[in-house]
1. For structures I, II, calculate FRET efficiency 1/(1 + (r/R0)^6) of positions 164 and 188 (r between Cβ atoms, R0 = 35 Å, to 0.05) and state which one comes out highest.
2. Can you rank I, II by relative contact order in percent (Cα under 8 Å, 6 or more apart) and just name the one with the largest value?
3. Quick check: 23.9 is what I get for mean projected area of the Cα convex hull in nm², calculated from one of I, II. Which structure matches?
4. One of I, II was used to compute helix-only ellipticity at 222 nm (-39500 (n - 2.57) for each DSSP H run of 4 or more, over all residues; to 500), and the answer was -10500. Which one was it?
5. I have 16.0 for mean count of other Cβ atoms within 10 Å over residues 36-43, calculated from one of the structures I, II. Which structure is it?
6. Please state which of the structures I, II yields 2.6 when distance in nm of label points 7 Å out along Cα→Cβ at positions 204 and 228 is computed from it.
7. Tell me which of I, II gives 5.8 when you compute distance in nm of label points 7 Å out along Cα→Cβ at positions 12 and 308.
8. Comparing mean count of other Cβ atoms within 10 Å over residues 212-219 across I, II, which structure shows the greatest value?
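Nothing in this text is a laboratory measurement; each read-out follows from the coordinates by a stated rule. Quantities reported herein were computed from a predicted structural model and do not represent experimental measurements. Cβ atoms are built from the backbone, for glycine too; each structure is taken alone.
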Structure I
């Protein structure tokens with residue numbers, strides 16, 4: 001008889017098992033890229049991750065016949081609920097063998113924990129927040145994921161829906177490469193924007209003044225996205241932590257600020273797709289991975305536009321397209337950068353989809369968020 005069950009992760013060893021699970025689980029999956037273990041540890045560290053100043057988490061592992069077969073986290077993000085006036089809990093870090101019984105058990109324990117916390121709905125995956133790795137890949141399994149984007153087995157969508165969840169939102173990744181990019185069309189559109197906004201200047205992010213740049217990016221980001229689905233305003237501590245992590249890999253040819261009369265009104269941050277380097281490191285930065293990362297970060301083939309924001313009063317004027325164009329232009333002059341992923345874009349964000357398509361982007365992957373009433 002098969003014996004299976006789910007236990008709460010409480011000890012240091014159990015937390016290590018929770019983190020290590022994916023490395024053995026996906027070891028034969030051709031397109032999975034092992035994330036850095038130190039980053040995975042930090043994500044669930046309630047002392048080190050500033051997200052937990054406003055959130056709570058509980059981790060669970062599923063076992064079957066003495067073997068780890070799945071995991072899940074239950075998360076209450078108080079700031080999300082204040083922002084959306086809701087009682088929504090999240091699930092995250094979901095991984096599971098292709099077994100509906102195991103999946104149901106994992107979702108049941110996470111839901112029970114959230115219910116005890118007063119939540120009336122569960123949404124996910126968010127690992128651990130809506131600003132980290134979110135969604136389940138449902139289309140585009142034939143390619144490796146870009147930096148900070150999820151990858152999972154194709155059966156996950158079925159497991160989650162059969163556990164009683166419904167689609168809450170789909171999110172797209174668009175791909176622009178040197179073949180598909182429509183240069184003439186882009187140049188014509190850019191001329192119109194420049195004529196309309198003659199005071200508009202675009203400059204690179206200033207890495208020597210990260211403190212002030214982070215403040216500016218946070219202000220624009222929190223304003224630009226406040227009406228979007230799933231948005232949470234990010235704290236100063238979270239932006240500083242992200243800035244510290246990203247400073248090591250940011251390439252200023254692909255990280256820009258748009259200013260009008262010297263006043264920042266928009267920003268765009270493209271990140272070298274370091275998954276191309278991580279792919280051969282098995283999640284370990286030391287002893288030599290660190291050097292490999294530093295030496296190769298400017299030689300990645302791909303780039304991901306991961307963060308972008310336009311001040312609400314300047315939206316709809318083509319500034320976002322101009323920022324994309326600047327990165328693409330640099331990419332075409334760079335012997336290494338051949339393609340750029342714009343991700344993720346909400347299926348409801350018709351304006352952003354239009355921008356992506358106008359510059360020659362083609363939809364490459366689809367990710368899904370799910371929800372369920374408790």
Structure II
């Protein structure tokens with residue numbers, strides 16, 4: 001099992017210059033060999049590495065100032081990008097999110113939270129800030145990724161391998177219904193509102209983008225204004241992440257068995273009326289985080305079938321009414337037993353019962 005910790009780092013002028021030199025060399029090599037492949041057809045990463053060592057490094061001496069390991073990794077990434085994409089991947093621009101990885105093969109990675117010390121190869125000791133509630137990490141570092149975001153901030157992402165957690169003796173269960181009106185409705189009646197972070201800033205972003213469109217592309221004023229817009233998007237992302245972290249932590253801490261539906265987000269966003277709201281709500285991210293956190297804590301996580309009609313079935317008597325497939329129907333009223341519930345709450349209870357069936361099947365199959 002793996003876990004990541006993200007810390008903001010504050011490189012000094014010399015360290016920042018070294019980081020940007022690595023980014024620049026990686027970008028140059030990636031674009032050079034991508035162009036070569038577009039002109040001459042596919043070339044393997046092995047052949048590109050050989051060509052880099054024999055020819056490119058001699059023609060461009062500044063490439064020798066960067067460790068060859070970063071270049072080799074870049075060419076492997078290029079190879080993967082070409083195999084993944086039907087068309088050729090895009091060239092890397094200066095404003096793209098840059099990163100490089102330091103693997104655990106470097107024995108001189110020192111990360112000590114108790115002494116507040118971080119030392120990285122090629123950079124030396126560097127200032128950092130991160131989780132105040134974590135005082136010690138005992139697990140082994142797999143690698144460290146140094147990233148520069150489009151806001152100009154630098155981060156170090158530490159990937160750790162942690163021991164598999166023994167499964168808990170399950171004593172509690174919850175069903176989760178995810179939606180747009182209410183982001184999350186639990187089968188215990190708890191509701192987490194949809195904060196619609198993008199919607200709050202949409203008007204401001206639109207106004208700023210209009211101003212940006214009138215500036216000369218590539219000019220200093222253009223770059224400064226572009227950075228201001230990126231800062232707003234970054235603020236939205238951080239607010240959304242903080243809220244998702246809070247939700248996930250509370251649910252996983254409280255319940256041993258967590259059940260939700262499989263969501264086909266790609267199909268859902270094909271609906272033009274809802275696509276922006278679905279992406280803003282980050283359905284996929286929420287489910288990934290719940291699954292990961294549950295695994296880490298030794299809890300059980302289940303996803304029921306995408307097409308299970310959780311909103312159409314009465315959670316008391318099991319009667320099905322197809323009219324509740326329509327999202328406009330917000331109250332569930334069963335004509336058979338008189339059950340009257342909020343649509344999302346009714347769905348979450350049905351999801352919980354379906355998840356209990358999956359759990360019992362798992363236990364009985366042992």
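1. When FRET efficiency 1/(1 + (r/R0)^6) of positions 164 and 188 (r between Cβ atoms, R0 = 35 Å, to 0.05) is computed for each of I, II, structure II gives the biggest number.
2. Details: I: 22; II: 16.
With respect to relative contact order in percent (Cα under 8 Å, 6 or more apart), the highest-scoring structure among I, II is I.
3. It was calculated from structure II.
4. On the way: I: -10500; II: -14000.
Matching structure: I.
5. Answer for the origin of the read-out: I.
6. It traces back to I.
7. For distance in nm of label points 7 Å out along Cα→Cβ at positions 12 and 308, the value 5.8 is produced by structure II.
8. I
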